[in-house]
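Below you'll find a set of structures to go through.
Laboratory data are not the source of any read-out in this text; all were calculated from the coordinates shown. Computed from a predicted structure; not experimentally measured.
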Structure 1
Amino acid sequence: MAVVYCGAKSEKILYWGVVPIFFGESLRIWAAGYIRKNKILAIIGPYQHVRNPLYAGSFLIGAGFGIFIGDFVILALIIIVFLLIYTLKINSEEKKLTDIFGEKYINYKKNVGRWIPRLKPYQDEREKFDIKLAIFKNKEYNVILGCLCLIFAILILRKVL
């Protein structure tokens, strides 16, 4: 809500902030099309390049909103809070993934970065991307709708306030 309020009060909107929002959501959809939680270790698709593409996508979305509203203090806060919260969350998830997948996950973790993508894919694709899995089963429609609602709320409230 702070983003909506600051956006509504902002003197200018930097529309190019929508670009990282778009790419962040695209990355999230791509990643969500390969997730079969706790059943199959996701190491294909975007997971060939970075271990946490959903979180990397969320980071781009958050940074995009900081840029969109033209408030670089909010942008800095989004980045700091994001890194603190998600680093703790990832540490917890990595322990769970190690328990479930053992050596396979440990090897993957050694070869693929948490945040920094590798250019050469970790492994060849074996499974195809599934848009229904991404949008419906993994509920990526929530993020799509959330991003669109925030953008429109900011633009509408700027006219009202």
Structure 2
Amino acid sequence: MLPEPQLDELYRELILDHYKSPRNHRRLARADVVAEGYNPACGDEVELDLAFDGATIEDIGLVSRGCSISKASGSMMTELVKGKDAGQIRRLAAEFNKMMTDPEGEPPEALGDLEALQGVAKFAVRVKCATLPWHTLEDGLAQHENGGGAVKREEI
């Protein structure tokens, strides 16, 4: 295990990498659900395009504006949930939310790179930034389960 200062620097670099080069940062040509989230306290905005195969997220697109924490969290989340079903995603969301409210707890291995955001839990005002993409994803799952309508976009 790396000493804490080196680990903190590694986590900072990982967060900045996801902020500067977010993964899955695109709109889907065909989405079964579009979920939007907004944090009025800081102005962060998240839009998720979700394409499902049954209960499994087949593809996911993320368009967001906001701080490095919100964008990095969303980017890491999209990588983690693609190919997972609603039950798996809800378990991951619960683990992530628990990590965000317990700064001293041990982050679950299942969260992968999202462990880099554990330090955010020490700053209550920033927790909402980190959890916004997850709450938006949970809204998207609920929309899908309630028969959300497919969204088709014109190619540009």
- Query: Suppose you compute Rg/Rh (Cα atoms, Kirkwood Rh) for every structure in 1, 2: which one lands on 1.03?
  - Reply: 1
- Item | Of the structures 1, 2, the one that -20500 was derived from, the read-out being helix-only ellipticity at 222 nm (-39500 (n - 2.57) for each DSSP H run of 4 or more, over all residues; to 500) | 1
- Label whose coordinates, when relative contact order in percent (Cα under 8 Å, 6 or more apart) is calculated, return 29 (choices 1, 2): 2
